[in-house]
Structure P
Amino acid sequence: MGRWEPNARGRLEQAALELYVERGFENTTVAEIAERAGLTERTFFRHFADKREVLFAGSAVLGDLLAEQIAGGPDTAAPIDAVMSALEATGALIQERGDWSRQRQAVIAANAELRERELIKLASLADVLAEALRRRGVAEPAASLTAEAGMAAFRVAYDRWVQQPGNRNLPRLIRESFDQLRAVTAGH
C-alpha cells in the first residue's frame, strides 16, 4: 500500500495485530509495524504513543460510551440495570470487531505486561461507571460496588465470548452474566 492511501490508523492497527500474532508482541518493532502498513515510523507515532497503545487505544471511546449510556438511561432504572445496559451497548461495539478483538485478547493473554495494562484499562472503565452513577445520584459505596460488580460480570461474559468463537452475541452473554450475578446475590 502506498503512503497516500487512506485509513493509516486502521492499517497500523491491522499490521500490528498481524505481527503480534505471527511473531509475538515482544518480538515486533514499531519499524516492522509501519513497514507492514506501508507507512513510516513517524506516521505510527502520530497515531500511537507506543506499540502497546495499538491494543488499548479504544479505551477512551469505550469510556465515553459507558458514560453516555449511563447518563442517557431512564431515571427509574436501578443502578445495576443502568450499568448492564451500558455494558451491553459496549459489548455490541466490541462485537462489531469480533475477530480483531479475539486476536487482540490472545496477544494480551500471552504477555504479562499487556495483561497488567488490560487490568488497568478495566479498572479505569469501572471508575468511569462509578462516576457516571454518582452523577445520577447514586451514593457511595453503592456507586463503586455497582460499577465493580458490573465490570466483573462483563469480564466473565467477555472471556466466554472470546473462548467461544461461534458465539457472536456478546451483549447476550453480558446479560446472562448479570442474571447469574443477580441469582448468586439473591441466594438462589
Structure Q
Amino acid sequence: MPENAPDSRYRALLNAIPLWAFVVDEEVRVQDLNDAAAAVFAPAKAVILDRRAGEVLHCLHALDAPRGCGHGPFCPGCVIRNAVRESLRGGHVSRRRATITLVSAGLKRQFELLVTANPMPGADEPLALLVLEDVSELATLRGIIPICAKCQQVRNDQEYWQSVETYLTEHQGVDVSHGICPSCEQQLYPAAADD
C-alpha cells in the first residue's frame, strides 16, 4: 500500500474495481490484491503475497524454469509481465489484449484477457496496479456474424443489413472476388457444365 494513502481509502478504491486487480512490483510479485481477485485466486490473501503473478494465476509456463515465473523461455513474451514493465518504465498506462492459457484443477483453460497496468504514485518502490479483465465471452460473441437465413446479408454493429462482400471488406479488411461453384454452375448453366 502506498504510504501516503489512508488504509481504508486505499482498500475501498482497490475493492471498488469489479475486475481482478493486483498491486505488483517490478518483478510482477503480488504485493496486494482486491476482493474480486482474492475470490478467484486466493481466499487467504497472505498465501499469495510476494509470489509472482504467473504462480498466482496458474500460468501454463510458471514452472518452465527452476527459478519459476519470469525465467522461462516463454516469459520474455508474457503480455502481463511486459505490460507492467512498460507501465513502470514509461510512467503511463499500458493496455493490451491477449489470449492466455491458465491451469486450474489440472485443466488448461484459455482466457481472452484485457491487461491494464498503471504505475502507482507515492510508493517507496515502483509499483503498478495490474487489472485483468476476462473478455472471453465478449470475444466469442464478436466472432459470431449475424447473417440472414434467406438473402445472406449480414447485420453490422449499427443494425444495418449489408452484403457479405461489403461486411467482409469493411470489418475484416479482405477483398472478395466472385466465381461459381460446380454445383451452381450445373443448375444455372447446365449446357456449359456438360462441356
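Read-outs throughout are calculated quantities, based only on the coordinates presented, and are distinct from any laboratory measurement. Fair warning: this is a prediction, and the values are worked out from it, not measured in the lab. Cβ atoms are built from the backbone, for glycine too; each structure is taken alone.
Figure out for me which of the structures P, Q the number -24000 belongs to, where helix-only ellipticity at 222 nm (-39500 (n - 2.57) for each DSSP H run of 4 or more, over all residues; to 500) was derived from the coordinates.
Computing helix-only ellipticity at 222 nm (-39500 (n - 2.57) for each DSSP H run of 4 or more, over all residues; to 500) on every structure in P, Q gives -24000 only for P.
Taking mean count of other Cβ atoms within 10 Å over residues 44-51 as the criterion, which structure among P, Q has the greatest value?
Of structures P, Q, the maximum of mean count of other Cβ atoms within 10 Å over residues 44-51 occurs in P.
With relative contact order in percent (Cα under 8 Å, 6 or more apart) coming out at 21, pick the structure among P, Q it was computed from.
Label of the originating structure: P.
A value of 1.20 was computed for Rg/Rh (Cα atoms, Kirkwood Rh); which of P, Q is the source structure?
Derived from Q, not from the others.
Out of P, Q, which one gives 0.30 for FRET efficiency 1/(1 + (r/R0)^6) of positions 108 and 156 (r between Cβ atoms, R0 = 30 Å, to 0.05) as computed from the coordinates?
Derived from the structure labelled Q.
When distance in nm of label points 7 Å out along Cα→Cβ at positions 132 and 180 is computed for each of P, Q, which one produces 5.5?
Traced to structure Q.
Supply the structure label, taken from P, Q, corresponding to Rg/Rh (Cα atoms, Kirkwood Rh), for residues 36-123 alone with the calculated value 0.96.
Of the options listed, only Q reproduces it.
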